[in-house]
Structure I
Amino acid sequence: MLNIIEGDLISLASQGAFDVILHGCNCYDMDTGVAGAIIQAYPSALLAHQQSGPRGDTSRFGGYSHTVVKSETGAPLVILNGYTQKMYGKLHQNFDYQNLRNVCEQVLNRLGGRQLRFGMPLIGVGRGKAEPNKVLDILNEMFANENVTIVVQIEQNRRNHPQLITLIKKIRQGTPL
């Protein structure tokens with residue numbers, strides 16, 4: 001079962017709340033959204049992205065690159081850049097839910113069953129234009145036996161998905177999701 005909270009994924013990770021962060025990115029750049037915030041806090045995540053293939057290398061699609069950093073507490077933190085989108089911006093019209101599944105399957109094959117604490121945003125929601133409820137269904141199914149916290153946050157100065165707005169309202173009201 002997923003634990004869904006409102007907050008700042010990076011701040012929570014820095015404070016030692018997670019062992020692993022899994023976020024979505026595209027095969028080109030990691031300079032905006034959650035990916036941008038991650039590389040600001042943990043520059044080695046960008047290096048892992050760059051070392052995983054040349055800019056735009058779509059052979060990464062459905063896989064991930066990774067780095068290990070230290071949180072402010074000194075504990076190791078694994079950052080997984082999940083390639084859930086081939087492109088970005090107006091060039092990317094539809095989020096690929098099957099590739100989200102592929103990323104999750106690869107992550108679980110490597111790290112599943114180890115009692116790790118996973119922290120994730122609502123992968124693909126926002127910049128990737130994914131539907132929050134579909135993403136939650138996939139993550140709930142794939143990570144059913146893992147300790148996962150989904151950290152949702154409204155992006156300021158952007159048009160947010162109506163389902164995301166509804167989800168945030170439910171979290172704030174303590175209404176069952």
Structure II
Amino acid sequence: MSLSLDVGTYSADPVHSSVSFSIRHLGLARIRGSFTQFTAELTVAEDLAGTSVVASIDLDSVNTGNADRDAHMQGADFFNTEAAPKVTFRSTSIKEAGANGDLSMNGVLSMNSVTAPITLEGQFLGTSTFPLDQSQRAGFAFVGTLSRKAYGMEFDAPAGGDKLMLGDSVTLELDVEFVL
């Protein structure tokens with residue numbers, strides 16, 4: 001499969017892209033947040049085997065809609081942004097995963113001085129022309145899951161019975177529009 005894009009390197013448009021996450025609180029509600037500062041580059045080769053993605057997220061840009069929670073997440077219990085202010089991702093392979101532009105992207109995610117493999121499942125959403133400047137755009141949507149504890153985020157508190165305040169599983173959602 002080819003992405004139907006010209007060979008080259010493209011940058012994400014942060015105004016028309018989003019990096020978000022969610023985690024269970026008390027095993028009940030799904031708390032959501034996002035990052036407002038990030039970069040991503042897509043390097044398109046002749047085929048998917050040579051195509052790659054690199055990305056970086058500024059952890060100080062976390063936004064959960066609650067300033068106290070955001071400050072706590074930036075501290076040593078979670079992101080420890082003083083010691084490691086960024087998350088980085090580098091793809092190791094991108095493969096076709098079915099019809100309709102479905103893709104599977106394997107890579108390595110580095111956060112809190114830990115580097116571990118991650119798989120993101122998603123889709124190539126096609127291309128379009130942005131009417132304000134006539135630039136060509138390509139869209140991608142990916143979802144993945146990681147263990148926060150695997151990245152050294154051990155903070156938790158009992159919440160009655162066998163429940164804990166926070167789940168271990170964090171869902172990542174990436175909607176990225178690249179400028180061609």
Structure III
Amino acid sequence: MINRLPPNITLPENAVLELTYECNYKCKFCSCPWENTENPALYYEKREELSVDEWKKALGILERLSVKNVTVTGGEALLKDCFYELLHYVRTKTSLNANKKIIVISNAAAMTEEYISLFKELNVHLSLSLPGLTTFAYHTGSNCNSPGNVLHWLKRANDESIETTVNVTVTKKIIMSYMKRWQTA
């Protein structure tokens with residue numbers, strides 16, 4: 001499709017790279033179009049994922065079309081087999097995110113100390129999803145992890161002076177949970 005664009009076209013300065021369909025959660029509020037089976041107009045059928053070489057080619061095309069910054073996400077970006085290589089490639093072989101942090105959006109379920117080191121080395125801004133403290137299992141469809149896992153990795157990132165953001169998806173269940181807590185306080 002990119003090859004069919006008019007030669008003088010430019011894209012917005014910021015692009016979001018959805019590296020993989022894989023995710024370790026089944027969030028009720030998932031915004032990935034391949035999970036949107038309820039609205040056929042917004043549904044995107046999964047296809048074969050790009051290889052590392054195809055991603056590198058895509059990054060070059062984005063640069064030529066005036067993109068300046070990329071955000072990396074998924075599914076769950078940390079589950080992409082070539083995640084390390086692609087992040088290094090963005091930082092060292094492209095002009096993308098020059099003098100800016102690379103934003104990585106994650107749910108932290110696959111986070112490790114190695115990722116923390118990588119993020120510090122490559123000047124990453126880590127954006128973690130925290131879908132409620134008391135509603136975490138309900139919203140993520142996972143009993144394997146807890147909000148404590150996300151909070152742990154936010155603290156570790158902070159300990160290493162890695163810039164962070166917390167993404168909270170506000171739902172009626174979350175609001176009701178907090179209202180109940182405030183009423184009893």
Among the shown structures I, II, III, from which was the value 3.6 of distance in nm of label points 7 Å out along Cα→Cβ at positions 13 and 149 calculated? III
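Quick one: Kirkwood radius over Cα pairs in Å, for residues 45-100 alone came out at 12.0 when computed from one of I, II, III, so which one is it?
Working: I: 12.6; II: 13.8; III: 12.0.
Clearly, the read-out refers to III.
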So P(r) over Cα pairs in 10 Å bins from 0, in percent, computed for just one structure, reads 10, 41, 39, 9, 0; which one of I, II, III is that? I
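Please compute relative contact order in percent (Cα under 8 Å, 6 or more apart) for structures I, II, III and give me the label with the greatest value.
Numbers: I: 30; II: 24; III: 21.
The structure with the largest value is I.
Read-outs throughout are calculated quantities, based only on the coordinates presented, and are distinct from any laboratory measurement. In this text, all values refer to a predicted model and were calculated from it rather than measured experimentally. Cβ atoms are built from the backbone, for glycine too; each structure is taken alone.
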